[in-house]
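What follows is a group of structures, each given as structure tokens.
Read-outs throughout are calculated quantities, based only on the coordinates presented, and are distinct from any laboratory measurement. Quick caveat: nothing in here was measured; it's all calculated off a predicted structure. Cβ atoms are built from the backbone, for glycine too; each structure is taken alone.
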Structure 1
Amino acid sequence: MKIFKTIILILSVFLAIGYALALFDVAKEITINQQSVKFFLIGFGFFLVLWFAGFKRNHFFSTFEHELTHLVMGLLFFKKVTRFHATEDEGGHIIMLPKIRTVV
């Protein structure tokens with residue numbers, strides 16, 4: 001098993017180099033004048049303001065957001081959510097039933 005992990009690690013380094021080169025090629029074509037880039041930068045700017053204004057210290061918000069993501073994904077896969085719990089200090093959890101409704 002250790003040899004398999006070593007092979008995967010070596011291959012991952014080469015794949016990461018390829019992905020980085022492809023990312024640089026794509027990044028060269030992005031200009032600040034594109035409408036989608038402007039919206040992204042405006043949204044990122046608002047995020048930074050909110051983050052440094054206090055959201056980074058609010059662990060409840062981060063936990064709530066994380067657990068809410070689990071809840072949405074569970075609903076997308078037709079899981080029945082029976083409990084949603086988020087706290088500031090102890091984390092949170094979602095309890096879902098594995099009942100799957102088939103769509104015909």
Structure 2
Amino acid sequence: MYYIYIIYSQNSDKYYLGYTDDPELRLKRHNTCCYTSYTHKHRPWEMKKVFEIGESGNEAIRIERYIKRQKSRQFLEELIKTKDLSRIKARVIGEERNTGAVG
């Protein structure tokens with residue numbers, strides 16, 4: 001099962017969005033992993049929202065990319081308030097049909 005997650009750094013007042021097959025482990029790695037990364041600089045992180053996507057890692061990647069393309073803090077904050085990503089999934093599928101992209 002794949003998930004989209006949103007984490008938040010209170011110290012930096014920043015959100016980060018990603019996908020994973022294990023949200024708890026992924027959060028732990030964001031907070032403890034030893035290599036330098038974007039999230040390394042903004043620790044500690046707290047989980048704000050997790051959305052179940054399904055069995056397809058490719059679908060999770062497509063949805064993650066769609067959300068990141070919005071480049072909007074407000075968009076992420078609205079997602080945190082929502083129950084699921086069904087409207088986002090529909091938009092992603094609509095974009096793929098319009099552009100002829102295949103996942």
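Tell me which of 1, 2 gives 14.0, 42 when you compute Rg and Dmax of the Cα atoms in Å. The read-out comes from structure 2.
Determine which structure produced the value -13500 for helix-only ellipticity at 222 nm (-39500 (n - 2.57) for each DSSP H run of 4 or more, over all residues; to 500), calculated from the coordinates; the candidates are 1, 2. Computed on structure 2.
Source structure of the calculated read-out (FRET efficiency 1/(1 + (r/R0)^6) of positions 23 and 95 (r between Cβ atoms, R0 = 30 Å, to 0.05), 0.15) within 1, 2: 1. Relative contact order in percent (Cα under 8 Å, 6 or more apart) was computed and gave 30; which structure, 1, 2, did it come from? Derived from the structure labelled 2. Across the set 1, 2, FRET efficiency 1/(1 + (r/R0)^6) of positions 31 and 79 (r between Cβ atoms, R0 = 41 Å, to 0.05) reaches its highest value in structure 2.
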